[in-house]
1. Of the structures labelled I, II, one was used to calculate helix-only ellipticity at 222 nm (-39500 (n - 2.57) for each DSSP H run of 4 or more, over all residues; to 500), giving -19000. Name it.
2. Which structure, out of I, II, was distance in nm of label points 7 Å out along Cα→Cβ at positions 114 and 178 derived from, given a value of 2.3?
3. Work out distance in nm of label points 7 Å out along Cα→Cβ at positions 66 and 386 for each of structures I, II, then name the structure with the largest result.
4. Can you tell which of I, II yields -0.45 when log10 I(q)/I(0) by the Debye sum over Cα atoms at q = 0.08 Å⁻¹ is derived from it?
5. Consider the structures I, II: one of them gives 0.85 for FRET efficiency 1/(1 + (r/R0)^6) of positions 186 and 258 (r between Cβ atoms, R0 = 30 Å, to 0.05) as calculated from the coordinates. Say which.
6. In terms of relative contact order in percent (Cα under 8 Å, 6 or more apart), which of structures I, II is highest?
Structure I
Amino acid sequence: MGVRWCPLPGGHGGQHGKILMDESFGEALRRLRGTRSLRDVAHLANCGKSYVSDLEQDRKAPSPAMAAALDEALGADGELRTLAAVPPRASLSAQAAALQAGLLDALAAGPLTAMSIEEVEYAVARHGRATRIRPEREQLPELIADFADLNRLLAHRHPAPVRRRLTVAAAQMSGLMALTLLKLGDPAACKWWRTGRAAAAAAEDRTALSWMYAQEAYQLYYGGDLYGAVELAVRARHLAGGLPCVGPALAAPLEARAHARLGRREETDIALRAGEAALERLDSELRTGSAFGYSESQLRFHAGNAWTHLHQTGRARAEQERALELYPLGDHTDRAFIGLDQAMCYAIDGDLATAAAHATATIVALPQEHRSPLIIYRARELADRVPGARTLPEGTVLREVLALPAGEG
């Protein structure tokens with residue numbers, strides 16, 4: 001069944017005086033045909049008379065092109081196009097969804113107001129903030145839905161300044177898709193980095209492109225491609241030039257962490273100082289908890305991680321403690337990473353039992369919905385790098401916790 005607009009009693013016509021009733025495409029076609037003959041309608045729509053008859057009897061489903069032709073021929077104002085988009089015997093919720101999609105398409109055709117663009121940019125910024133506190137599986141459906149709406153807007157022609165802002169928003173949303181999929185362990189994240197870079201380049205926005213390369217460097221870093229991570233981090237800093245933007249502030253500490261894992265102490269120190277300088281140059285609204293910002297808490301976490309890799313546990317602990325003071329309690333992901341770094345410092349200093357116990361406590365304290373594959377991977381990596389803990393009771397408990405199915409522990 002489809003959706004029929006029926007005049008309200010005493011109404012004066014138009015959609016403001018109508019109510020919704022169940023109706024199929026064929027029923028609507030018969031109603032709209034009125035006193036016209038099948039031959040007349042077939043002539044207007046450039047099709048066969050028997051085909052129109054089959055449509056009216058719901059023996060055949062119209063193609064989108066034929067539905068559009070009949071809609072125009074009968075002056076249906078989009079009603080037949082909408083009904084054709086609804087599968088036969090669709091539920092009322094499916095009918096409502098089809099109507100909503102049709103309205104979005106009509107609005108997307110423009111012209112877009114300044115407030116329309118601001119709403120798009122606000123949605124992007126809101127998703128950026130949500131990455132710090134919301135579980136990835138919970139955020140992903142909403143991210144996809146908002147991106148679909150943005151894609152509708154991009155499918156239409158708009159003035160150059162409007163299209164540029166929409167394209168920048170698409171680049172940022174692509175980056176958020178990549179980040180979310182990365183945390184979920186989905187290899188499709190790689191494709192979204194490429195899409196985001198293409199959008200940022202199309203908009204000729206150096207700050208967005210710099211941010212994209214900096215974020216993509218994290219994918220390579222966590223995937224073990226340390227040289228590739230350094231290359232992309234350097235690219236991010238180069239693209240920004242002298243602009244005070246998030247890209248360099250995000251890239252330099254990541255570069256430091258990659259150098260640290262490669263045992264390059266001098267390069268690590270230089271990159272961390274570059275990160276400090278880049279952070280100092282950021283405006284206050286960019287030094288915030290968002291995927292599109294960078295804060296001192298993040299720098300302290302990243303610096304602590306770098307010093308941990310270089311086995312400088314004293315310097316690492318100072319950075320870790322400061323980071324935990326600055327991070328809000330709701331930022332579960334980074335606080336968990338810091339906890340695992342603290343566990344590694346215990347192991348480096350030879351206290352394997354405390355290392356295993358601290359890692360276990362970090363995972364157990366983490367809400368189940370925030371135990372992303374990336375965090376569990378990091379915890380298993382730690383357990384593998386501390387083989388001596390295997391013979392200890394604390395090590396056994398850690399392995400048991402990490403072996404639990406999702407939803408337990």
Structure II
Amino acid sequence: MNTPSDDSRGDVPNEPALTATKTGRVVSIDVFRGMVMFLMLAEMMHLDQLGDHFPDSTICQWISFHTSHIAWEGGSLHDMIQPGFTFLVGVALPFSIASRRRRGSSDTKLFLHALWRAAVLVLLGIGLRSLGHDSTQFRFDDTLTQIGLGYPIAFVICLLSPRWNVIALAVVLIGFWTWYAASAPPPDDFDYAAVGVPQDWPHHHDGFASRWNKNSNPSWRLEVWWMNLFPREEPFVCNGGGYCTISFIPTLGTMLLGIFAGRWFRDIRSFGGRMRRLLLAASICFVLGWFLGWTDLCPIVKRIWTPSWTLVSGAVCFLWLALLHWICDQHKWQSWSFPFVVIGANSILAYVFSWTIVEPIRDVLFCHLGRDSFAWFGPASISTVSGAITLLIIFGMLLWLYQRRVFIKI
């Protein structure tokens with residue numbers, strides 16, 4: 001899932017604007033990955049609680065909003081973590097395939113390796129979700145498992161011509177929307193309370209858009225059947241957040257958007273040509289996604305990864321990458337981005353760290369220094385300050401690995 005920088009067709013390399021870091025990756029792509037992973041690691045600072053501690057502060061309310069997930073429809077900066085990570089998997093695919101082909105790998109061998117990657121991602125996701133539980137938590141709705149389920153399909157599409165990328169994206173988004181549109185809406189007397197949703201929840205839709213309501217949609221119905229096929233302590237009724245396994249299909253659409261960007265970075269020689277493609281793609285995706293949401297033809301919901309969410313979040317990813325490409329690759333303003341390069345170079349390891357060592361590090365700090373040592377701005381700041389120090393410690397570990405050119409790949 002790391003991104004080599006050699007050309008996909010094995011001919012003349014791209015123009016000098018595509019400079020690479022010591023990891024061998026294009027700077028803007030590595031910085032993008034690092035920024036996404038930083039947003040995820042920043043969860044340990046609990047900035048989403050600032051709004052509760054400082055209810056009269058507009059800035060704290062804004063920070064709280066963008067460091068927490070939207071309840072259902074819409075999105076925040078925090079909601080861009082999974083789309084960003086997924087998009088970058090797609091960006092990396094053309095580079096990864098080209099690198100392995102240059103080393104003599106056949107397409108069959110490449111596909112077998114893609115299956116291996118997918119299996120590791122799914123098993124790693126399940127394993128991390130099972131930490132702290134007495135039994136295996138068979139869940140397939142988190143970032144790693146969703147990417148793993150769609151990765152082999154994205155890989156095969158990336159082996160084909162760009163035309164097939166367009167066709168596949170259209171089939172994924174239109175097909176998934178059609179499945180919802182053709183399904184029956186929840187009945188008027190549907191018992192939302194039985195599936196963990198308040199009956200008067202303000203995010204409910206009426207009419208056609210009700211097909212996308214939480215824990216009453218086609219994905220939820222399939223999820224109830226699917227999840228009860230696995231050993232469970234009690235029957236599965238719903239996911240508290242509304243997440244569903246089948247969302248890996250529209251999530252695949254996000255990977256396909258990333259493949260477009262990866263191909264443009266490799267195949268288009270001029271900086272202007274790449275920027276025009278990125279900005280045009282961002283504009284098209286945003287307009288289409290916003291229109292679908294505005295007309296209630298397809299609400300913009302990240303938790304069930306509606307096609308409109310695929311498009312809107314994809315637009316943000318295209319724009320984000322374009323901005324970094326202009327800053328880091330064209331103008332070479334790169335010194336500010338070094339911390340993100342370090343984090344992005346070991347993104348999978350950073351992800352695992354966020355699940356495994358955050359609380360142990362915090363416990364050690366509290367044990368030896370005491371909780372009050374972190375009350376720099378009063379008791380309400382303990383979680384934020386201790387989280388920031390924990391983040392610095394984890395960054396130090398990633399920096400140590402980066403300096404020794406140790407990069408963990410799947």
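Values quoted throughout were computed directly from the atomic coordinates according to the rules given, and no laboratory measurement underlies them. Computed from a predicted structure; not experimentally measured. Cβ atoms are built from the backbone, for glycine too; each structure is taken alone.
1. Working through the options, I get structure II.
2. Derived from the structure labelled II.
3. When distance in nm of label points 7 Å out along Cα→Cβ at positions 66 and 386 is calculated for I, II, structure I comes out on top.
4. Source structure for this number: II.
5. I
6. By relative contact order in percent (Cα under 8 Å, 6 or more apart), the leading structure of I, II is II.
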